[in-house]
Structure P
Amino acid sequence: MVQKSKIFDPEGDDSVENRTIIKGGTTGLFQLNATKYTWAKKLYPIMIGNFWIPEKVMGLKEDAIAFHSDLSPAEQRAYKGILSFLIFLDSIQTVNLPNISDYITAPEVNLILAIQTYQEAIHSQSYATILETVVESKERDEIYYFWKTDKVLLERNKYIGDIYQDFIEDASDDNFFKSIVANYLLESLYFYNGFAFFDTLVDNMKMLATGRMIAYIRRDELTHVVLFANMMNEIRKEFPKMFDEKLIVEMTKTAVEQEISWTDHILGDEIPGINGESTRKYTQWLANERMGRIGIAPIYPDAPTENPYTHLERIQDTDSDKSNFFETTVVNYTQSTGLKGDWEF
């Protein structure tokens, strides 16, 4: 059974040869000169290099004007509803990641989980900055608490929230692994139809500052995808009995169904560039991609083999060498040089 790491254990063993991702016996010391998980060591400078703050993203005042002048009522509703869901996701990540880290027994992995926690907090502040600038004050609480009046969003929020809460209340091996899977799906799947909506607005030359903010957030989230994919792969190698492929597939299918249902609900067929069919193809394609990262065969054999949202390529800087390591997208981020280098994790 997984156990919380002690703050200090004189009888612990920090040696690389005896180190495991979980269930190890650490001293509590951050011994970072000798590391077992080289992917974590590579990920650290990239995550640090991604440093940014929302106050430095310019143009939100122009978005405040454009929100009323350029967006249709359907786009305004989608803008607010998708922000509400993204706010929820980053909120529970900020709170829950330390609970996960308490059970990780590799200091190099604890280190980057701490950076992720900080980044999720920055994302929450980013959404607050968007709301403070773009929407009227009377609408902010409506956006934060949209789940109180929207049954579809409430069910979405409860699904992930309940998995995290179950682990906190009963830290069994099964609940720990389920929580890790939920983290992976949240980072690698749940965010992405929301991101696609904002990218589509940018492709139509709308809400450009919001799009820049989302681009920074997506850059961070991609490193979190790498982190949790590698954590799951290490669990498969070191504790194969804990790695439940059937559970992963079931949870992924549930996530895909929720994504399609939610996106259809909040976007409908009134957003240029996105419709029910494109949502289904994109979400299934993405699910197959994410399964491949953890060694699982595609679960949607009829899904496209390439990103069906080809219009997203038009908003990318193809001269940049800072290629996203999962998607085919390439985005120029002027505040970081951290994405240079070898991404073979």
Structure Q
Amino acid sequence: MNKMIKTAVVGASGYTGMELLRLLLMHPNAELCCVTSRQYAGQALSKVFPRYRAAAGSELAFSEPDAKTIAASGAEVAFLALPHGVAAEYTIALLELGIKVIDLSADFRLNDVDVYEEFYGTVHPAQELLKEAVYGFPEVRAEEIAKARLVASPGCYPTSVSLPLLPMLEAKLIDPQSIVTCSMSGVSGAGKTGNVMFSYCEANESARAYSVPKHRHLSEIEQELSIAAGEKVMMSFTPHLIPTHNGICSTTSAKYTGTEADLEKVDVIFKEAYGESYFVRLLGKGKPADTKNVTRTNHIDIGWDYDARTGRLILMSAEDNLGKGAGGQAIQCYNIMFGLDETAGLKNY
């Protein structure tokens, strides 16, 4: 008999919440016991999201987001698909009630309160929990995730940018101060918003940079890269909005510290880091990553090349911002936290 885990999703009506529901309804070990949404409280999942109406568990009704209500459902763990600032309030209450938390907001991704205030414009609401929270890169911190009661699921851009860079920095194959990244994201990355910038007529047949020069995700990217490099890393990061629903494509370049003759080191280091990782697919030299190959999956594809003219290593990645960049990666952490096969409920193509 499968081990069944009573699971709650708080803020289940947004794009990330909807992806979490899709994955959890199919998950062999997840028993959805509570889903919350102020907007849809009292309505069944199958009514709000008709695509799920044939799935077991879709008769569950949305409830108001209240920690005691979530606890009364028997939930052992709660995914928080909430805005930053709001998630911390629920995290405190749920942890006190003995419920593990996987937070998909930015509230527990940063370990420096000053950096949080700089990038998010407010004092951190639960500073005492920052040292306990585990930054949820399954390929990097599986042991810590397995023991955690609070996991901060990484942002979508940080996943696509950091996973290719971390092994290169740890191996000292690139100059940490020479990193430049350009990323492109589908419109769903902004969440459900009334901002006209993300409306169909404004985003379709259009591409543009935004949040220049200081996107909020830069804070956690630089944090994780600094840990890997063993020194403070500051980089240039420019995100772009592209007219697709989901998917992120990132291209990073950095000064290569070796020579053209020893480029085989790049593949060796990547294989040492991710060769056993099911969800990281290494494409090799001269193979750009393509979003069409990763959307609706939990995979990240990583390719690379070398620019002999400038002596720069070029790292290319693609992922689904709602999958590996959000809901899928959070489920991957969930599997690790509860001693399940890391791929449970995620082998969907």
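Bear in mind that the values in this text are calculations on the coordinates, not laboratory data. Keep in mind it's a predicted model, so treat the numbers as computed, not measured. Cβ atoms are built from the backbone, for glycine too; each structure is taken alone.
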### Task
Check the numbers for distance in nm of label points 7 Å out along Cα→Cβ at positions 21 and 213 across P, Q and tell me which is largest.
Q
### Task
Figure out for me which of the structures P, Q the number 3.4 belongs to, where distance in nm of label points 7 Å out along Cα→Cβ at positions 157 and 277 was derived from the coordinates.
P
### Task
For helix-only ellipticity at 222 nm (-39500 (n - 2.57) for each DSSP H run of 4 or more, over all residues; to 500), the calculated result is -8500, so let me know which of P, Q that is.
Q
### Query
Upon calculation of relative contact order in percent (Cα under 8 Å, 6 or more apart) from the atomic coordinates, which of the structures P, Q produces 21?
P
### Query
One of P, Q was used to calculate distance in nm of label points 7 Å out along Cα→Cβ at positions 133 and 149, giving 2.6; which?
P
